[in-house]
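Throughout, read-outs are computed from the coordinates displayed, never taken from laboratory work. As the structure is a prediction and not an experimental result, all values here were calculated from the model. Cβ atoms are built from the backbone, for glycine too; each structure is taken alone.
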Structure P
Amino acid sequence: MAFEHSVKVAGDSSTYTFNPQLKKYALGDTGFVQNNAGAYIMQRALQPEKGLAKSIKLKIVINKELTGMKIKTVNANGTTLVDIFKLASKEPELIELYRFYLNELVEREIMTVD
């Protein structure tokens, strides 16, 4: 999956667009950490009662050039995409937390939502 300027997560009706005016310090302020390749990563548990290691996660990656991003929901290992919108009838809190975390990034001007 390549870094994109605009991202739509499977099952979500909203499109999230990367802010091209973003500064690196804003990422640190919102919980992103830089990996060895220079990309900025934020992971949030969508099932907090299970802890981050065993929970379905929201994973957001921004490339080191600050020109694009990836947004995905993954299993506990981070290896398989999970469509949380299909699980919404069993676990509605997944969608609630997903929206909460992304809205926080919209408010902090990391991205916009359409």
Structure Q
Amino acid sequence: MNLYTCSIELKKEAKSLVFAKALAEWMDLLKSRDVIVDWHLYRRKLGLSSDRHTDFLLNIEVEDMGQLDRAFRTLVQPDEEIEQLYNAVHNQIVTADVGLYRRFPDPERAERVAFF
């Protein structure tokens, strides 16, 4: 399992519940097309964070790099529904920083370590 993360800051005029609804529609469509496993949106609580942490954190779970590649290929295909959902989300975002994570230690690394 891989975790694609997005640290998101909304535009000042954006409404958080409108953003959350638009994101849910977009992510649920991707999930229904089997190009992601699951997703979760988190919001900073009580303003508790360092300067590096944004207001929202989106975690998108994918099985492997192949599924992530299919997700990206799905997004660039001509598809009016995906384009509308994508724009409804991205028109509300001022910044988004992404990262890709994996469980650690992963099974391959754990096996290699066991031989030493």
Structure R
Amino acid sequence: MAFLDTAPVNHGHVLVAPRAHAVGLADLPDADGVQVWRVAHRIGAALRSDQAWSDGVNLHLSDGVAAGQSVEHVHLHVIPRWPEDGLRIVEDHPPGRPAREELDDVAARLRELTSC
């Protein structure tokens, strides 16, 4: 299901959520996750099809308290964006880059965990 956020970041901010309860991504059946992203994709594309709606779109999902999840039901934000709209998504990375070996180790572990 999709509905307008009652505390929107920008005009047209939509939330997309599965009807069946799932607290986090680990609880979300694959088919429901696919449908949530499919609906968000369609809404985001519609918002981008007309500059009166947006100049860009952010899709945002917080999974867990550490990620900023405040509602215990999986939901994906579709946020219309405009230049200078005041919304800031800060990527505060530590200095430097990880070594190639570290990246390879993390990728291998994720492949094991996800069977991808």
Label whose coordinates, when percent of Cα pairs over 24 Å apart is calculated, return 34 (choices P, Q, R): Q
Computed -13000 for helix-only ellipticity at 222 nm (-39500 (n - 2.57) for each DSSP H run of 4 or more, over all residues; to 500) - originating structure among P, Q, R: Q
Origin of the value 3.0, where distance in nm of label points 7 Å out along Cα→Cβ at positions 56 and 96 was derived from one of P, Q, R: R
